[in-house]
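Peer 1: Scrolling down, you'll hit the structures one after another.
Since every read-out is calculated from the coordinates, none of them should be taken as a lab result. Predicted, not measured: the structure shown is a model, and the values here were computed from it. Cβ atoms are built from the backbone, for glycine too; each structure is taken alone.
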Structure 1
Amino acid sequence: MPNLDPIELERIVDAALTEDLSGGDVTTDSLIPAHIEASASFIPRTHGVIAGLDVAKAVFARVDKSVRFTPRLIDGDVVEGGETVAMVTGSLASILRAERVALNFMQRMSGIASMTAEFVAEVEGTDTVIVDTRKTAPGMRALDKAAVVAGRGRNHRRNLSDGVLIKDNHIAALQAEGLGLQQIIRRARAQAPHTVKIEVEVESLDEIPAALDGGADIIMLDNMSIAEMRAGVEMCRDKCLTEASGNVSLESVREIAETGVDMISVGALTHSVIAMDIGLDFDELEQ
């Protein structure tokens, strides 16, 4: 997993803990004596790819620095149901206060990593890479994208400053001013920082010559048929990179990759994730 900015990680963890603990934990405060120590194991119930271990560790540290979180694996490792992926020891009350937030992060991130790994496996043997989108949970983008990398996918733009992506609404707005696609791309090239690439979305093969003439670095083939994508890849060969986008599924991704596209962007990796079922099972208590 890529290194997370510690300041951003702290912000995300603090927001989650504030959501859960802003008024305290009345159950734990009422029932659990402060002196009781415990140890517990994080155990997935299903097969998948684990992610979010460092985030869970940060949650426990934020709640109680004396709690010890010990991972047995690293993000990106494949796990089987029943396998212990991490241990936590320390104050029982502190563990209980942090438990749900830590699990929420790990379950979501592991779900994203696991789904990404499935898509990556489907295109194995081709030269196509699986990339994510900006369709992430608000405020959680850094973690969602880190989880994609843990599943051996790659990140598309992190935010709107990472690159120029000229989409249908940009094109429609500027065409109303009388600009053609070549002019739109050239305007972007003239105005954007020289360090960023320019990608343009096309919805038909007829738009590709203008996009190439305008100097696009990447052409996104949006919601095209397999035959159209194959033809589009041929038109762009040795001229620019190609990306396929729109309604990509596990059932269709292999056929899309075999058209020769360089990238396939999959919004479902982060907007339709199924969280991994992970439990925190207590091992022993010390009075």
Structure 2
Amino acid sequence: MSKTKDRIRESNLRYKQSLGQNFIYDEDLLASLVADAGISREDDVLEIGPGAGSLTKHLCGAAHHVLSLELDERLIPLLNAFMAGQDNFSLVQGDVMAVDLEEITGELRKPFAVVANIPYYITTPLITRLLTSGLPISRMALMVQKEVAEKILSSPGEEGWGPLAVRCQYLCEPYLAQIVPASCFTPVPKVDSAFIVLPRRQEPAVRVKDEKAFFQIVTAAFALRRKTMTNGLSASLHLSREEALELMRRAGLDEKIRGEKLNLEQLAALADVWAEVQEEKQEN
């Protein structure tokens, strides 16, 4: 039994299924995750969901400074005791979906990295929040459900290609670091996990005239799966069929193509036309 698992057992702390608590105790695996994340002494790190501190310890051994954000109040004394004497560690208790991330990361050097072993039920909302927060994040290294990783890494036309994949690939260059079997966690979850790394791009993957218009088009592309993009535009943007067809024609796209078949360049072309149409309306 690992020392960390001993601490959990001795504290009589019960894992909270409602918080998606699944901890890793394998020291070699934890060290490999920090290496995969590319953390060095040049990095300050926001760690989301430190749990019992197993990964936190390894992060502190590699990083310049680690700020851990933990939701479960019961773990705070355990973490403080375990990390006592680590002068490059700080801890905040709170909900990552509710706290002011800009405020709590004020002490970190910019840009900073994000490392997280997060509950699966908030994976998509959390990734979206981090990517749209405006925070100076250099990269994210995330433990996610294997199925979610497959979605993020998917290509146009594949089942997983959707708004999450588009947003991640538009802003980052995600890649799979390793698959982590369910047996590596305590308690053992029902599915395998994947550790993915998302380095932030210096510039988005495609240039668009209006980013808001781009994501409106992305929403429309997947609003009616198995339907044509023309139908998606009509439904999402409240356009007549003729107006939607005109957008498709001006973007040089086949009116019968499905939204989930469009790649980033095609989505960007359609978004630029949509932005132009809105500008024309304002001028008239």
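Peer 1: With relative contact order in percent (Cα under 8 Å, 6 or more apart) as the yardstick, tell me which of 1, 2 scores highest.
Peer 2: On the way: 1: 24; 2: 14.
The maximum falls on structure 1.
Peer 1: Comparing structures 1, 2 by distance in nm of label points 7 Å out along Cα→Cβ at positions 150 and 198, which one has the largest value?
Peer 2: Greatest value across 1, 2: structure 1.
Peer 1: Thinking of 1, 2, which structure, once mean count of other Cβ atoms within 10 Å over residues 62-69 is computed, gives back 22.0?
Peer 2: Matching structure: 2.
Peer 1: Which one of 1, 2 has Rg/Rh (Cα atoms, Kirkwood Rh), as calculated from the coordinates, equal to 1.05? Walk me through the numbers before you get to the answer.
Peer 2: Working: 1: 1.09; 2: 1.05.
The structure behind it is 2.
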